[in-house]
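Next up, some structures in structure tokens.
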Structure I
Amino acid sequence: MQNLILCGGIFHDFEATSLALADELAALGVQSTVESDIEKGIGLLAKSRYDLLTINALRWEMVGDKYDPYREREAFRISDEQRSLIRDHVDRGGALLALHTASICFSDWPEWSQILGGAWVWGQSWHPSPCAITVSPATTSQLQLQGFEVVDELYSSLSISPQVRVELVGECASVDAQQPLLWCHQFGQGRVVYDSLGHDAASIHTPAHADALRAAVAWSLELRRERHASD
């Protein structure tokens, strides 16, 4: 099974987290290609079919004074063609994994939040500095995941569709309530997973977090396995 990881952006070592993810998913027989040029990477979807598309990036319009030093080099607006390539991947039954800052990506594409099942909302969403997070299975969990502790950023007050199935929740000392961390849902023919953790490679290599990622990705690829078996 082939996985295309699109990475890049500011404030994170996306190459390190992408390589960590590729290493952990290899146990599933998933072979990953990491592409840091997001425009080139999306274009690869027109040339090859991938079982899994992973977005591990922080590429968006960069509205606000805070991002003035980065905007010229890092701001990204997704074209209609690029939107179609991602949508077509999911529509035909391809799996999608989105990590951490992927909920901020593609801010000029409203459908992205529908595909993902949620989004970062400027002026509402926030996170404390990396801290010790206690992670627990959600009451809606179906993947039989284990609880664990990890040092990461706890994304809080995201906008989340009621149609997603939350698998993991997390809490830390500086956030008042449990926050959904990992969820799954189906969009069209494709299965989608979002994991808000993954600020650094150490988080992804945390054994129980890696187990959760593998379980969620295995779920996301099930439709494609069934399709290949019936072809």
Structure II
Amino acid sequence: MAFNQLGVYNQALDAIGSRSLVSGLSEESREREVCDTHYETVRDSVLKAARWSGLRTASRLALLATRDHNVLWATGAPDPDWAYVYAMPADFLQPWYLSDYGRFSITSHSGQRALNTNSESALLLYTRREPNPSLWGVDVFQCVVYAMASTIAMPIAGKRSTARDLMALANAKILEAREASANEDNVPQDAMPDWFIVRGVSGTPGGTSRYIYPYGPLLSGSAAGIN
């Protein structure tokens, strides 16, 4: 198995029963052109859809601006209600959580992707945009192949049912990864409010609220033309 971009193309083409594979990334063929069109979107969608352990990255964020809550908000300050705004890492794709589990929001600041939070010296755990398939891990690679195959099944082979089946396989891989991540982390996303607890709702009194950013969405059939 070739763990590279060409390997994704050819395994996806093989999965839809294409008669032609791709010999190189500069080949003049419809198969290569269609795969080129969808590859980066499919790859990034899969990488964002789960917290894949092999793509977990940590980075201390660079501070862009702070907010003085004693003065009126002005352009260039963090978004209202936040104390700090930080630049995102160059390889950032999807956030997981801050090291202190503080709340945050993703925004745009001075023309770049940025993160608002009340956490000082923010350290972000995130999924990096990894262009090298050999560094993804087998599960990620197989999921990208399924998703790619689903996306190209209609334009290459006109196989709507095959596209649906392959999309289901890709989403099953994503759900497995989400379950594995949840079992590894074993971190509650939010503590149970005290006023719930005193009413008899189960929870941990005095627990610490911990914020974990939502996953990217499961894959849909809109790009593949199978909805």
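Readers should treat all values here as calculations from the given coordinates under stated rules, not as data from a laboratory. Predicted model, so just to flag it, every value in this text is computed and none were measured. Cβ atoms are built from the backbone, for glycine too; each structure is taken alone.
List of remarks:
- Source structure (of I, II) for helix-only ellipticity at 222 nm (-39500 (n - 2.57) for each DSSP H run of 4 or more, over all residues; to 500), computed value -9000: I
- Among candidates I, II, the computation of distance in nm of label points 7 Å out along Cα→Cβ at positions 107 and 123 that gave 2.5 used structure II.
- Calculating mean count of other Cβ atoms within 10 Å over residues 171-178 for structures I, II picks out II as the one with the greatest value.
- Entry that produces 3.0 once distance in nm of label points 7 Å out along Cα→Cβ at positions 27 and 91 is calculated, selected from I, II: II
- Answer label among I, II for the case where relative contact order in percent (Cα under 8 Å, 6 or more apart), calculated from the coordinates, equals 21: I
- Each of I, II could give semi-axes √(5λ) of the Cα gyration tensor in Å, but the derived value 24, 23, 16 comes from I.
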